[in-house]
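These are the structures, in structure tokens.
None of the figures in this text is laboratory data; all of them are computed from the coordinates on show. These numbers were taken from a predicted model, which means no experiment stands behind them.
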Structure I
Amino acid sequence: MQHNAARGIAFLCLGVFVFSLQDAIVKQVSGAYPLTQVLVLRALVAGPILLVLVQMEVGWRAIFASGFWPLTVRAGLMFVAYMAYYLAFPALPLADAVALYFTVPLFVTVLAGPFLGERANWQVWAAVAVGFVGVMVMLQPGSGLFNPAALLSLLAAAMYAGSMLMARSLGAVQAASVMSFYQNAVFLVAAAVVAACLHALGIVHAEHPSLLFLVRPWVMPNWWDGMLIASCGVVAAAGIMLLTSAYKVAKANVVAPFEYSGVLWAPLWGLLFFAEVPRLTTVAGAALIVGAGLVALRVGRH
């Protein structure tokens with residue numbers, strides 16, 4: 001199995017930037033369209049692009065060659081991760097939702113040992129502990145400011161970490177484009193099934209903005225919103241390939257802390273597009289989380 005830390009880090013930072021643009025778009029449309037519709041349209045646009053990438057990398061027959069169930073399970077974890085992540089957007093400032101999602105590298109560090117045998121020393125575990133203190137600072141449990149939607153970001157981080165570790169183990173035998181194609185296909189099918197189930201049950205309204213984003217009926221988008229949602233397909237195809245490739249070519253505990261590069265983009269998009277000014281607890285908690293990740297990276301590489 002190859003290990004190219006520099007390439008993996010570059011892939012991951014670029015992928016995080018690309019996906020930060022999608023985050024802003026999804027939050028923008030979250031007040032008018034259901035998440036399932038956004039995911040289905042995104043997957044329909046991304047599918048042909050990913051199929052071309054598969055053909056260029058290994059040939060489309062590789063999709064059916066082997067590993068159907070492991071690839072599908074990994075894609076299912078990603079689907080749960082992204083559903084939870086995006087459902088947090090209508091209820092939280094963008095910077096808060098993304099900053100809590102920065103716990104991905106902490107979950108990767110915790111899970112890399114039992115799943116991949118990548119052991120961390122006590123300094124790394126101390127950094128992980130500090131990172132979770134940062135999470136508590138942001139969540140403010142027990143206070144009147146606690147928003148249950150914040151737990152969606154943490155669930156997303158845990159599911160995403162598990163899927164990336166699977167990408168690391170599958171990377172020895174599966175091309176990044178094939179893993180990405182499976183992920184997109186599962187997103188398409190699963191989102192459509194969820195929408196059909198909600199429609200059959202007649203659930204079309206909820207009080208909490210996160211739940212409303214899930215159950216709202218599908219509507220025909222206007223041309224601008226349609227273009228925005230469709231652009232997510234292009235962004236997704238590029239971002240999925242970049243992030244999958246990052247965990248394929250480098251050790252998980254080396255590249256994972258660079259997920260934190262998203263701290264540069266989320267507050268910026270939140271301020272520019274939604275007039276959201278990060279709270280002091282958001283800044284303090286994110287600083288602890290990012291600092292812990294950088295320490296874990298530095299110590300873990302020695």
Structure II
Amino acid sequence: MVPVIKSIGVVGAGQMGCGIAHVSALAGYKVQIYDLSQDRIETGLATINGNLARQVGGGKLTDEERNAALALISGSSDVNDLAPMDLVIEAATEDESVKRKIYALVCPVLGPDAMLATNTSSLSITRLASATDRPERFMGIHFMNPVPVMKLVELVRGIATGEATFSAAKEYVAKLEKTATVAEDFPAFIVNRILLPMINEAIYTLYEGVGSVDAIDTAMKLGANHPMGPLQLADFIGLDTCLSIMQVLYDGLADSKYRPCPLLVKYVEAGWLGRKSGRGFYDYRGEVPVPTR
């Protein structure tokens with residue numbers, strides 16, 4: 001029997017977690033955000049409020065729909081508040097050790113029939129599932145960033161994921177009015193398996209002096225009709241996230257074509273992580289982003 005999902009727990013009040021909460025509440029689900037930091041929760045709730053207001057301003061939502069969604073979202077730094085949730089989605093940083101600690105904290109408070117999912121963009125679902133007490137009720141539900149805008153969700157089953165869990169996840173994604181694509185449990189799945197090596201190659205093109213930041217991004221926008229240049233996109237994703245996904249590909253597939261570019265490593269070591277830190281391949285501290293190379 002396919003479980004009925006009425007409530008969604010979200011672990012992590014960052015950009016992805018808040019986006020998942022936003023779209024879930026709009027679809028009528030009761031949402032509980034959990035984060036260790038009360039400050040992050042308050043910032044996240046304010047972000048959701050602002051994003052919903054922008055959708056009202058753009059004519060995509062009514063005030064009533066926005067207020068109804070906000071009324072369905074709560075935030076808490078007490079893990080026990082996740083206890084009644086039907087599906088809990090972990091949206092923490094792309095670090096396996098962090099995710100394992102979260103599962104050790106969350107699993108004991110969940111009901112025996114509750115489903116657990118990860119928003120990982122690259123890590124093994126089978127391996128993460130083995131760190132939980134419910135591998136048959138665990139799977140990957142990978143949203144794209146920014147969640148309210150992007151229409152795709154990758155569904156990834158681990159070796160132990162049950163058919164009922166997969167069916168319930170498909171129904172949840174359909175109710176969000178998003179398109180699900182099914183990926184096998186290989187490093188970085190479909191989107192990032194293709195996208196991140198392209199970004200890494202763009203960074204090598206910069207590293208080797210083939211073109212400047214501006215030349216590379218302009219070339220791909222106008223020459224390949226991409227809406228955003230690869231270096232601009234890397235800054236948007238976060239250079240630390242780009243590096244961690246390339247490392248997962250390199251380690252998991254043992255192929256030198258996935259070797260992270262040394263320049264990407266250097267930027268991350270400098271703390272130049274892109275938009276979120278104010279500098280990456282562009283400097284965002286002024287009125288207009290300026291290339292840093």
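Observations, loosely collected:
- Which entry (I, II) yields the derived value 50 for percent of Cα pairs over 21 Å apart, for residues 87-246 alone: II
- Read-out log10 I(q)/I(0) by the Debye sum over Cα atoms at q = 0.14, 0.24, 0.25 Å⁻¹, for residues 135-230 alone, computed value -0.66, -1.18, -1.23, structure in I, II: II
- Of the structures I, II, the one that 0.96 was derived from, the read-out being Cα Rg over 2.2 N^0.38 Å: I
- Ranking I, II by relative contact order in percent (Cα under 8 Å, 6 or more apart), the structure that comes out highest: I
- helix-only ellipticity at 222 nm (-39500 (n - 2.57) for each DSSP H run of 4 or more, over all residues; to 500) derived as -13500 - corresponding label from I, II: II
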